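Q: What follows is a set of structures to go through.
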Structure I
Amino acid sequence: MSFSWILYPLSFLIVLSLVVIVHEFGHFWAARVSGVKVEEFSLGFGKILWSHQDKKGTVWKVCLIPLGGYVKMFGDADAASATADESAKEFTEEEKKVSFPHQSLWKKAFISVAGPAMNYIFAIILLTIFLSVFGMIVVPPVVSEVSKGSAAEKAGIMKNDRIIQINGEEITEFSQVRRFVQLDSTLNIVVLRNGEKIPMTAYLSSENGGAMLGVQALMTQEHFKSLSVPQAFVESVKEAAEITVDTLIVLKRIVLGQRSAEDMRGPLGIAEASGDAAKGGVVSFMLFIIQVSIGIGLVNLLPIPVLDGGHLLFYAIEGITRRPMNERIQLVALNIGVGLLICLLILTSWNDIVRIIVRLFH
C-alpha cells in the first residue's frame, strides 16, 4: 500500500479529531463556567481505548471509532442533551445546581451555542496566525490561461481578459471569481479586452465533485500583501463571515431545487478532500482545517433537532411560550431530525462514491 493511500484516512482522522475536540471543548468550557458538572468528554465512540477521571469527576475518553465525539453533562439521559435522565426528577437541591436540565434557558443556550462558536473562534485564530505570518494574496482578475474544452473557452473568454463583472457584481480580485464559481452554475460575465467591454455567459461544468470555469490567474510576488495582527484578524473575521453566507446561499438553492446536490460531500468526500489538502502541503492542509471548522460550526447551528441549533430552537420556543415543550412533540421532532440527517448522510455518501469511482477510473 502506497503512502498516498495511507495519507487520506490519516489526514481525515486528524481533521475530524481536531475539529471535534474544538467543538466539544466549547460545550465543556461553557458547562464548567456555568457550574454544570460534566460527566464525560469523549473523542470517538464504542470501545474505550484510554480513559482518565479528573479531580472534578469528568471522565476523559478516547474510543475505538474516531468518527466524532461528545460531552455528557450531569442530568442528561444521553450525550445529545436531548432529554433529561428520569432520575433527574428526584435530584436534591445540591444536585440540581450542577444538573444541565435544571439550568436556566440562558445557561442552556450558552452551553449549546458554545460548541459551534468555538469552531468559529478556532478558525479565526488559525487564519489570523496564517495571514499575519504569510500575508494575504490579492490577485487581479486577469486571465493567464484558459483550459481547453472548459466552460470559459466555450463562453469565449481568452488569455489576458480582465473579468470586471459577474452576475451584475463588480469584480476586483480573482478570489471573487472563485466565489461565484462555487455559488452559481450560470455566470453572466463581462470582460475587458483591449479597452472594450464584452459580455458573455458561461455554463459551468463539474469535475471531481466541484464546479469548474476553467480559468487561471498568474500569481507573482507583487500580489502578496503583508498584514499586521489586527489587520489579519479583521480579514479573518470577514473570511469566516463570507464562507458562512456563501454556504447558506448554496444550501438555500439546493433546498429550493435551484442547484444540484451533487457537490455536497459526506464523510468519504471530506476524507478525499482532506487527503488532497494534505498533499498540497502544510499551508493547504491548515486552510482546509479552517474551512471544515467553520463548516462544522455552521451546520451545528442549523435549526434541526439533535443539532445544537435544534436545541436553541427549542429553548427559544420555551422562552416565548413560558413553558417547556411537550416531551412527545420534542421526541417526534428529534426523530424527524435524525431521519433528515440519515437521509443527508445517504445522499452525500452516494455522491462521494460516484465521484470517487469516476476519479479512479477517469
Structure II
Amino acid sequence: MIQSIAILTGGGDCPGLNAVIRGVTRAAIIKRGWSVVGVLDGFDGLIEGPRTIPLTLDKVRGILQRGGTVLGTSNRGNPFSYPVKKGDGYELMDVSDRVVAHFHKTGADALVVVGGDGTLKIARLLNDRGVPVVGVPKTIDNDLCGTDVTFGYNTAVGVVTEALDRLHTTAESHHRAIVVEVMGRDAGWIAIEAGIAGSADVILLPEIPFDIDHVCAHIGGRRKKGHRFHIIVVAEGAVAAGGRKVVVETADRNCGMERLGGIGHVVADTIQSRLGIETRAVVLGHLQRGGTPSAFDRILGSRFGVKAVELIELGEFGKMVALAGREVVSSDIEVAVDTMNRVDPEGNLVHTAEALGIMVGR
C-alpha cells in the first residue's frame, strides 16, 4: 500500500525538470493523498543523507515556468562508483548499501528518478537492489532510446535557433564565417534540428565523420557565388574523418567521463587559415541548459510526472515513462540505457538538410 513517494533529479539540469517535480507532487497528493519527499542534489542526497525536503502543493506552486530543478542535482554522485578520499587521493567505491539504507529512512515506498542514461543506469541497479524505482527520461541531448523525445530537448533547440538567428545579422554585417559549437555529446539532434531551423550553411554531426577539405570547398564555393557570410553548426562530439574527439578534460581527470569541447575553435581556425575568411567561434555551452522551458517541455514534463505516479500505483517498478507518438506510456529502463538514440546519417533529417543545400561534412 503506497503512502509516500520520493523523487530526485540527477545528471545535468535542463528546462522541464520542475514541471516533472510539480506533476509528480500534484498527482500524488491531489488524486491519491500520498505524501511526497524531495531528495536534494541527486543521488548525493541519499549518499550523504538522507537530505530531503517535504514537497507540498504550496512548495511546488509557481515552479512550472522555472528552469533548472528546485531539488538541485549532481552528475558525479554515482553510488556504485563513488570517489572516497583515501590518503592524498580518491578511491572509487560502491556505497550503494548506504543509499538503500538512506532511502528507507526517508519513509518513502517508491522512488521516482529523473535523469539521463547515467542516472537511469543507477536507477536500474537500485531497483535490482530492492528500491522500487520508476524512471523519467531527461536530457537536452535527446539521445535516450525507448522514448520518441526527452523533455528539455525542445527548449534547447529553440535556444540554439534563436542564437543562430542573432548570429546571422552580425555575420552578415562583417562578412564573416561563424562556427557555433552546440551540445549533444555523441548524438547530433540539437545540431541537425537547430541547424535546419536556423538556416545554417554547414552542420557537422558526431554520426557523420566530416572531411574538412569538403567543408572548406563548400564554403569557398559559396564565396565564389557571392555569399559573403557563412554559419557553421558543429556538435561538440563531431569528429574529423580519421581523427579523434576534441576534449577539455580526459576521462581519467573527470570522474570517468570525457568533457567534450573545442571542436568549434578547431574548425574555425582551419577555415580562416585555409580560406582567409575572417572566422569566429561561438560556444553556446550551458546557455542551452538554462532558462524558461518551452510550452512543449512544460507539458511533456507534466505528463511524464503524472504517468510516473500512475506506474507506481500499478506497481510497475523498473520501468520508465516514455512518449510514443502522442501517448505517454511505460517502457523498460533497459531500452533507454543499453542503446543510444542517434541521428541516422541516411535518415529524413539529414536528407532534408542536404536537399536544402546544407553541407553535412561529406
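What follows is calculated from the coordinates using simple rules that are stated; it is not laboratory data. Since the structure is predicted, the reported quantities are computational estimates derived from the model, not experimental observations. Cβ atoms are built from the backbone, for glycine too; each structure is taken alone.
Q: Among the shown structures I, II, from which was the value 0.40 of FRET efficiency 1/(1 + (r/R0)^6) of positions 27 and 227 (r between Cβ atoms, R0 = 30 Å, to 0.05) calculated? Each step should come with its number before you reach the end.
A: Working: I: 0.40; II: 0.05.
Structure of origin is I.
Q: Oh, and also: Work out which structure the value 1.8 belongs to, where distance in nm of label points 7 Å out along Cα→Cβ at positions 235 and 323 was derived from one of I, II. Can you show the working numbers first?
A: Details: I: 5.5; II: 1.8.
Comparing all candidates, it corresponds to II.
Q: State the single structure among I, II that was used to calculate volume of the Cα convex hull per residue in Å³, for residues 203-346 alone, giving 166.
A: Working: I: 166; II: 190.
So the calculation was done on I.
Q: Can you say which of I, II returns 17 when relative contact order in percent (Cα under 8 Å, 6 or more apart) is computed? Please list the in-between numbers first.
A: Details: I: 17; II: 22.
It was calculated from structure I.
Q: Which of I, II yields 25.9 for mean count of other Cβ atoms within 10 Å over residues 139-146, as computed?
A: Values: I: 17.1; II: 25.9.
Computing mean count of other Cβ atoms within 10 Å over residues 139-146 on every structure in I, II gives 25.9 only for II.
Q: Same structure again: Using FRET efficiency 1/(1 + (r/R0)^6) of positions 163 and 307 (r between Cβ atoms, R0 = 35 Å, to 0.05) for the comparison, can you identify which of I, II gives the largest number?
A: Details: I: 0.40; II: 0.60.
For this comparison of FRET efficiency 1/(1 + (r/R0)^6) of positions 163 and 307 (r between Cβ atoms, R0 = 35 Å, to 0.05), the top structure is II.
Q: Next question. Given a computed value of -18000 for helix-only ellipticity at 222 nm (-39500 (n - 2.57) for each DSSP H run of 4 or more, over all residues; to 500), which structure among I, II does it belong to? Provide the component values of the computation, followed by the final result.
A: Numbers: I: -18000; II: -11500.
Clearly, the read-out refers to I.
Q: From which structure (I, II) was percent of Cα pairs over 26 Å apart calculated, if the value obtained is 52?
A: On the way: I: 59; II: 52.
Of the options listed, only II reproduces it.
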